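These are the structures, in structure tokens.
Please treat every number below as a calculation from the coordinates, not as lab data. Everything numeric in this text was worked out from a predicted model, so none of it was measured. Cβ atoms are built from the backbone, for glycine too; each structure is taken alone.
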Structure P
Amino acid sequence: MATSRRTLVLTLAFASACGRGAKTAPAPALTDEVGRPVTPRTLPTRRVVSLAPNVTELLFAIGAGDQVVGIDRYSDQPAGPVQRLPSVGSDYEPSLEKIVALAPDLVLLSRSANRRETADALERLGVPSFITETPAVADMPRTMRDLGTLTGHVADAAAQLAHLQDGLAAVRARVAGRPRPRVLVVVWPEPLYVGGRETFTHDLIDVAGGKNVAADVRGYTTFPLERVLAAAPDVIILPTHAASGTGDAAAVAYWSRWPSIPAVRDHRVFAVEDAIISRPGARLVQGAERLAALLHPPLGAAGSGR
């Protein structure tokens, strides 16, 4: 990571000197966020394919949306603009033929969403690829700065990063001093998967003034029901895959069979759009606000992010 940071600091200076709208130039060699050497066809890039929903979202947030020429099928934000872009297939197994046909200067991937084999296959076809690694909120600055450097939107990326950091700090300040309810994030009911530490959901629970009862496990993992009963969460969060709320009532009702759990007894089982609380994208402040409103009802509409 230190090598990646030093390389991209030099690139950052280069991009700043070029300024927005400057002509592209032969690209220097870089190192991506997992330590792979990368040489984009041009820097700043003019044509980018994004194979990860969070990367797509961030590219549009920093003003690089016009440079995105292709996306994976799960990239859904921002809703209007991405619907007009060609899809190259799933993030796990995209169509290499479609990617090559789009003639990108660079393909952007995420370590959590894509396979390393995809990046290697693209390199063999002569298509440069850059893998991001953003496992926690603390890693957002690196990824946002790198995307800004690669696309020539350094100032925009810095502004978006400041917005993110200021927004999260504001949420943390609003809940400071309040009792921290015990929170369980249920990713999947059968078998029971939960969000432990080293996840974005864990980080946002902390920002929103809660205590993750699954903090003793790492990542998204199985969690016996007996441990849920013993942990007695005050709030249960159910990430849902649709902003529309389709299926939310059934997901909440599922937990009614365990009325001894405080969250169930007190009707504090909530469905929340997963993309705003588990995706390292541009809407993390919205996710933190939504969680803060659910964990601390007196905050009311001031923290409502949905």
Structure Q
Amino acid sequence: MGEFFSLLLGAVVTFILAFFVGITYGGLTRIITARVQNRIGPPWYQNLLDIVKLFSKKTAIHHGAMHFMGPAFIMVTAVVSVLVIPVLNEGRWFPNLNFHGDLIFLLYIMTFGPLGMALGAGQTGNPNSAIGVTRGLSQMVGFEIPWVMALVALMIQYQTTSIVDLMTIQVETGTWIAFSSPFAFMAAVMAMFGMFRYAPFDIVGAPSELASGPISENGGKYLFVMMTAGSVFAFAKLTLYVDLFMGGADNLLILVIKTFALYMIPVLYGVINPRYRTEQAIRWFWGWPSFFGLLAILQAVFF
């Protein structure tokens, strides 16, 4: 019974940590983007105020059960992902749910939310939602290829599918996988642009074209769930990158520094680039990112 309550406490604390870190990163991103564009921007806690406001609102829109399930799919994906991914090295955080083979599990579970959201948005009947879903699934096909190739290269090179094992290897050797497997790291980072969907890969929401796309029929508590899940999922993905390629983190301060540095890569790249068309985005992911993914696999097999 004591172990159960320890796991439950770890799950709750991990979720709270992921939420506040993710929501803060989102607020800081708005400030950084505004400063680059010679604006002041909102305060860093504006996203948190928006979430509180959305939670207090009532929603009368009803498009069927699947419409309600869309945000739930995203939240389940975010929560499960953040509980499976180790937070700190050597079990210095709650053990949560990580296990041998969790890397393969994450490959599947991380696509669960977007697919569920696609089903939910498709039931609304809003053409903007349908177009956004089509764009999102198309782009997902694009960036998933170099992402999976990078992970397969790590599995082959280090003969494990466990995130904890990969973290331990980096601690024992004193070398980040980003340096020992640079092609896998480059492929994964390029694929990350599609995961976070900042410009030029913001074709799914595209406010000036699609009125936010799949979320255009969601407001109030539905949008509250989606924003919360997005913040948690962002932390989960960034922590996964740090664990796999940057040696993990020994404490929360190092984790925050590493994840924020990674997060700034797609953010700053998006500030200086206009939006791609759907076919341009897919072609981009099937170009250099996939090429680096192929080199990573060849390195793992022959070297």
Structure R
Amino acid sequence: MIATAQHTTRLADRLPQVRGRLTENAPLAPITWLRVGGPAEILFKPADVDDLAQFMAHKPADAPVTFIGVGSNLLVRDGGVRGVVIRLGRGFNEISHDGAQLRAGAAMLDLNVALYARDAGLAGLEFLSGIPGTIGGALRMNAGAYGKEMSDVVLGAEAIDAQGVRRWLLPSELGSSYRHCDIPEDWIFTAAALRAEPGEPIAIQARIAEIQDARESSQPIRTRTGGSTFANPTDPRAQGRKAWQLIDLAGCRGLMRGGAQVSEKHCNFLINTGTATATDIEALGEDVRARVAERFGVTLRWEIKRIGLASDSESDSGS
């Protein structure tokens, strides 16, 4: 069979001109916390919001687009990612405040937002220091920790839709729920307005230090991990237990598959011990899900986002 011109033309040759950077066959493993996975067919780092909007408006309709942040809660499969992977950088790192309202770009690290608020004498955002990742990712999954989540503090969010149109979304339009928002997957967050309140920097720093100490003592944060692997279940059969408790009771603490291991320190974390492949990590996660389902009848939902192709697969999957 003769391939069509569409399939013989390099994707890079069909993409619109940009001011940012387009890189073919770009390694993704080095920019994810798990340090596994194959390359992106194209990695796009837009210069700014206008550059991103123009790209989304003029890209080929058949070109798949995937958005990633700093890779703190991401598993890239070994076969890599087809199409364009978009990663926001310096052009999305702005941060400012007006009174008790803070505006942060989507590429800002959650920790750095908490520290900025501290220095500005703004309280209520300390919980962000306990969330690895960026503001954009925190919006997408309504991230939370230590008694608060994004929906508690978001006043509005800016996003670019699949046609490149800039939109301002009110909290009621985000459809936030536990570790989820209703915004279409092909929209990308670019900034957020957050609610804070006046506070004393010393007291704010004390709360941040408390959160950091709690993370250090309870989570394997100095290993190659991807953060919490599974969302806490709402299934009544869990009897109010958190994901880590079900995993522990199902006998999964320390369980291994290849170079991947269920953390001994916190068993809702999967670890790359140094030799793991993405296949090892995903298969270990599925082993854990199967054991919990068999023991309790509860199906754990992946909290880590999985993207790309398995090494021997011809189709994308992110279920």
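Listing for the model above:
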quantity	calculated
Given 14 for relative contact order in percent (Cα under 8 Å, 6 or more apart), calculated: source structure among P, Q, R	P
Answer label among P, Q, R for the case where FRET efficiency 1/(1 + (r/R0)^6) of positions 56 and 152 (r between Cβ atoms, R0 = 35 Å, to 0.05), calculated from the coordinates, equals 0.75	R
Given -24500 for helix-only ellipticity at 222 nm (-39500 (n - 2.57) for each DSSP H run of 4 or more, over all residues; to 500), calculated: source structure among P, Q, R	Q
With distance in nm of label points 7 Å out along Cα→Cβ at positions 32 and 256 derived as 1.5, matching label from P, Q, R	Q
Top of P, Q, R by mean count of other Cβ atoms within 10 Å over residues 48-55, largest first	P
